[in-house]
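What follows draws every value from the coordinates through simple rules; no lab data is involved. The model shown is predicted, which means the values in this text are computed figures rather than measured ones. Cβ atoms are built from the backbone, for glycine too; each structure is taken alone.
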Structure P
């Protein structure tokens, strides 16, 4: 695998939380390299257009994490379980899509250039990069500012500045990476996924023509979820009784599951109470999707529809009742 190809996989792994719905729902999905993964309640399908133009797919049944492990039916824990499973499925879909998108042959990829070992290395690097960029760097910068500005000694002020720096880094990263042509195509497939989901939810016949009439943003997008995570993290960090740099850093890493679980509950509540105060927390995520989703071409939307069809075919085979109009 070339350095450029590995960089594409690494960049996409960093974007997994942004590109995926992260919720147990009727229909959801995420963008992958040159394709889309669609998920039904008990199945999923990845559809990828290879360099030669043909579409290859991989479909498999998948159980809800709350069905396999009842403990994940409880509030907060259900968010941790659902998001954990979503990330695991996202990595699996990414590996298939990378092997297909980087494969010049005309057959369905078997092993491909992205081995299990290389994917594991990519995940470890991506986790380390995430912790460094969004936990260590903001904390270090805020600590340095605190030395010059005594007003930051208070926990609330300190964590507000820490959160603002984290948000600026996040926005800067998105703006920078969106200029990469390969990532822009990922954002176009992200838009295709949203349009096809909207098309399905509308009850209209699912087709390229119909799907292209819908918006590219979607309220269940992982972009909205990450914005809520950043807001919730400020409140939780401010409540921690730690003043030392190391204790603050380790607590930020250790509390990631809790923050994700609480953020999931906020998103869940906001989705059911559109006019509530908490619904305002999801609004910035919808605005941010102007970056993370782009208008797709017809052939990209066709790939998203093929992924939906594959997921639904397998869902029906297992006794599911969802129907594509």
Structure Q
């Protein structure tokens, strides 16, 4: 089972792309830095808008609303996402805060403050035979709440002015404009062109990953120019990997225990774990660019979510396959 998951990750072009983006940024930082050769900062805004327009266009509104009435599940998942994880960081900060670079410590908090994913949360819930409508509703609600809650939570740690002088209000407006607005436009156009989009969805889907790779590349270009590797060294990668793995392990354990304690049936328990433990890279990197701007430590800030993204796919693929082998009936109570 573990070997199967490792082989799946080995074939993941996106993982190879993220590694390549970091390497290329290290070798050619002037190419993708803010105001650099390709003006990645301008391209990023258009790319981000397009990503969330396509997300809105591709999400079935009907399937999302089917799962809206299980309020106990939804409340639990959102509290796991926006309360439990930030509280985990408080403990991490108390024990290790003085040992980590400030930008990396902020990156771990940023990871904890991010909303859940949509695509992988729903996909793994389906593989595990969980409550898929509940997963669709929760993952979508988390993404929408994250537009407002993530900047608010970050402001408590980074300061109300952000790290590059952007006020909390301005940050929320900018994020809403580039993330929420195109999502709503896509949802509005779905009745008109939704069927056409669904037909070619598999062909269009790689676009968002390509934009994320561009954002990762430009973020690291700025950080390399500001001394990312010369000031911190490659040992930072190991520290970040261990920190992301620790947060994921605690998150998966806690979401499972909380779902059991709340008395959820197996399908809702699966949904709580798959949605409540996830953190989004698709929204996380674009949002970081808007929240932190050309912060010299931006590469360190996004590094934890880059590791966490791959680790959560690996761990949840194993969990989903284990859940799928159970003998309970598939009906939702």
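Looking at distance in nm of label points 7 Å out along Cα→Cβ at positions 48 and 296 for structures P, Q, the greatest value goes to Q. Starting from the value 26: which structure in P, Q was relative contact order in percent (Cα under 8 Å, 6 or more apart) calculated from? Corresponding structure: P. Computing semi-axes √(5λ) of the Cα gyration tensor in Å, for residues 40-215 alone gives 36, 22, 20 for which of P, Q? Derived from the structure labelled P.
When helix-only ellipticity at 222 nm (-39500 (n - 2.57) for each DSSP H run of 4 or more, over all residues; to 500) is computed for each of P, Q, the one that comes out at -20000 is P.
Structures P, Q were compared on distance in nm of label points 7 Å out along Cα→Cβ at positions 88 and 288, and the highest value belongs to P.
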